[in-house]
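Just below sit the structures, each encoded as structure tokens.
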Structure 1
Amino acid sequence: MMNAPRLRFKEFSDKFESVTLGKVSDFYKGKGIAKAEISEDGVTPCIRYGELYTKYGVIIEKALSRTNTPKSSLVLSQANDVIIPASGETQVDIATASCVMSSGIALGGDLNIIRSKQNGVFLSYYLNSKKKLDIAKLAQGNSVVHLYASQLRTLELNLPKFEEQKKIATFLSSVDQKITLLTKKYELLIQYKKGVMQKIFNQEIRFKDKAGKYFPEWKTLPLCEVAQIIGGGTPETSVQGNWGGDVQWFTPTELKQKYVSKSVRTITTAGLANSSAKLLPAGTVLFSSRATVGDVAISLNECCTNQGFQSFVMKSGYNNEFLYYWIANNKKLFLEKASGSTFLEISKREIEKLLIQAPCIDEQKRVADFLVSIDLAIELNQHKLDLTKQYKQGLLQQMFI
């Protein structure tokens with residue numbers, strides 16, 4: 001067995017010590033705090049079992065609930081305590097550790113409390129990553145999985161000296177802080193986009209031309225005057241010659257992002273001719289009209305679709321990006337006109353009658369460009385967030401034994 005991790009701070013060289021969790025820790029059990037005992041004006045902060053899965057991460061700086069239950073009947077934390085569920089739905093879920101940073105927090109029932117002189121944050125990261133599956137194997141039960149202190153005591157660990165534990169914990173905490181900030185920024189950008197789209201399409205926000213003058217007033221017209229609306233179809237599935245060709249053939253489940261180019265399945269030109277599907281030009285706004293009504297994307301290539309679509313081929317004077325954002329902002333209009341008992345569907349006829357408010361082509365482009373810039377900011381932030389999460393996973397794999 002290795003006695004040093006693959007990734008390490010250069011100032012440390014001591015071997016990791018192999019010990020059991022029971023050798024370096026004492027174990028306690030939380031005491032039940034009923035939902036009825038939770039009070040907004042409670043004097044004692046508390047952590048209940050169910051909150052570990054939904055409200056807290058590796059580090060618990062502040063308890064989110066409070067109780068007026070007398071302290072004499074509660075189990076209170078000491079700073080640096082590590083808590084881990086004593087029961088759960090699955091073996092993997094139960095292997096969830098958090099470090100309580102403050103003393104005097106009431107710890108609810110069904111919580112194992114691990115109290116040691118090790119760095120609690122380090123221990124929590126360690127248990128949540130390298131030791132997660134080992135903890136899961138210790139848990140017992142079928143419909144409800146239980147994890148006892150007697151089992152946790154046997155868990156084999158490889159621990160560095162305290163100073164190295166502290167540095168690892170501080171470093172990983174800083175990475176988590178960056179993830180938290182990027183996540184909050186992503187959520188704010190999404191909220192901003194939603195709000196600004198509503199104001200644009202309600203015409204509370206207007207754009208000006210190069211001379212600094214507002215563009216002409218928006219016109220209200222039916223969607224059939226903005227775009228040709230074209231349904232899709234499916235070639236006979238039993239005819240092998242219909243499938244595996246060069247024609248992209250989309251289904252509604254593939255509209256997961258703004259732009260689509262490659263479909264999961266393709267059809268041949270014969271398959272296209274032998275079905276009600278039509279070849280759509282690049283730039284078509286694909287719209288799911290059946291089952292999941294309202295998903296929308298722009299095709300970057302020529303394509304066709306199955307019958308779960310009514311797609312928009314733009315007419316002269318109308319911008320596909322503008323229509324994409326208008327549909328995304330007005331999904332409710334389509335849902336209100338959808339019907340069906342087995343699944344919802346909106347017909348071509350109903351779509352054609354829906355009214356759209358549209359500015360001149362130059363303002364359409366300004367609107368589209370502005371919203372595209374927000375989308376790019378969201379994508380960049382998401383990319384940074386994904387990279388940071390991947391970086392953290394790499395650290396967790398390489399900094400522990």
Structure 2
Amino acid sequence: MKPASSKTALRKLIKQAASGTPPWVGSGVHSDILLGFAARIIRNIKEAPFPGWSTAEDRQKVFNTLSPALLSNKKLGVDGFAEMSDLTLDERRLLLERKLISPCMAARQDGCFVGCSKKGDISVLINEEEHLVVRCFEDGSDPHSSFRRFRSIAKSLDDAIPFARDPRRGVLGSVPAEVGDGMQLYFLLHLPGIVLAGMMEQVARGAEKLAMSLTPLHGNEENSGNCYLLGAGPARADKTEVMFEHLDDIAQELIAREWQIRHKLFYSKPDEVLDVIGRSYGLLHYAHRLTYSELQHNISFLRLGAALELIKTYGMPSSYHLCELFANALLEFAPGMIAHSGITDEDEQERARAQAVLHMLSCADLEFLSPLLDASYSS
């Protein structure tokens with residue numbers, strides 16, 4: 001039987017997901033590179049089959065066991081759950097675009113539930129790959145404070161619910177390699193300089209040697225707009241702090257490397273950098289149809305141009321505000337969001353996306369300042 005509040009929670013969930021700015025679009029001095037900091041907390045209850053091996057009845061029992069404690073947890077701030085079988089394809093896509101659910105959860109049906117906080121900084125998934133998955137996001141301006149908050153959320157869960165644990169291995173999960181403290185940590189990074197320099201494979205291999213992962217944000221290189229997840233964990237329960245410090249050190253090193261490479265490329269190969277920024281600027285200004293992959297790719301280089309002060313705006317106070325505008329565009333003009341506004345045909349979405357982007361750029365009153373073009377005019 002579905003919970004009585006499922007339909008109400010569904011409407012509230014979609015409304016919350018479609019409004020506001022997610023916390024992982026970047027904030028602070030390095031907001032164009034460090035988009036956010038995130039955690040994935042997993043837990044499983046005792047003596048119940050994992051979701052991949054459970055029946056609908058098993059999943060409902062897990063939901064009935066977990067939901068009262070989760071709804072009363074003030075640190076989560078979730079006031080209802082929607083069942084995945086009640087969500088349309090476009091609604092699932094909207095939640096997926098805003099990182100409120102995982103690709104695994106997007107494919108789930110009966111007995112699988114999702115809830116999120118009003119701010120959109122926490123989502124709670126019941127019967128995803130694990131009985132409970134909590135996804136937490138912060139803007140990246142203070143990873144140490146965010147890490148303390150994530151640990152506090154994990155502790156509040158453990159205080160309220162007797163989860164399955166092994167005295168030696170820690171939290172038990174469906175993937176043996178992920179046993180430990182049950183927490184994975186991620187930095188969300190925008191790395192167009194490293195991509196342009198052809199160094200991404202080398203950097204990813206380096207991260208792997210350090211027991212970390214560096215993967216495209218959206219699952220493949222073509223659709224990630226040069227955005228990547230630097231991840232680590234889970235760790236042993238007594239090594240969580242060490243894992244975070246190590247991950248933070250590597251993230252700060254990557255941020256510094258990205259910044260150096262951008263400027264080195266601009267001064268050593270200015271025509272290449274200016275060309276890729278100029279092409280993106282021109283395409284987004286004049287395209288009459290725009291796929292989402294094209295938007296992701298070209299917005300990335302406009303953000304690069306803004307960070308290098310090659311793209312100016314007369315409608316916004318600083319390049320940081322401009323980068324935030326570009327980051328929001330990736331969410332506002334995504335397929336799920338456009339479908340939520342009532343445009344479901346793919347061809348119509350491409351036309352609407354191109355018009356919306358042009359309107360956004362016109363309101364921002366952008367100008368592309370190419371020193372090479374200025375030099376050619378003056379000569």
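We did not get these values from a lab; they are worked out from the coordinates using the rules stated. Computed from a predicted model, the values in this text were never measured in an experiment. Cβ atoms are built from the backbone, for glycine too; each structure is taken alone.
Observations on the structure shown:
- Ranking 1, 2 by mean count of other Cβ atoms within 10 Å over residues 142-149, the structure that comes out highest: 2
- Source structure (of 1, 2) for distance in nm of label points 7 Å out along Cα→Cβ at positions 110 and 366, computed value 5.7: 1
- When Kirkwood radius over Cα pairs in Å is computed for each of 1, 2, the one that comes out at 21.9 is 2.
- Structure responsible for 4.1, with distance in nm of label points 7 Å out along Cα→Cβ at positions 238 and 334 calculated and labels 1, 2 on offer: 2
- Structure from which 56, 32, 15 was derived, semi-axes √(5λ) of the Cα gyration tensor in Å, for residues 118-245 alone, options 1, 2: 1
- If helix-only ellipticity at 222 nm (-39500 (n - 2.57) for each DSSP H run of 4 or more, over all residues; to 500) is computed and equals -15500, the structure in 1, 2: 2
- For 17.8 (mean count of other Cβ atoms within 10 Å over residues 158-165, calculated) the corresponding structure among 1, 2: 1
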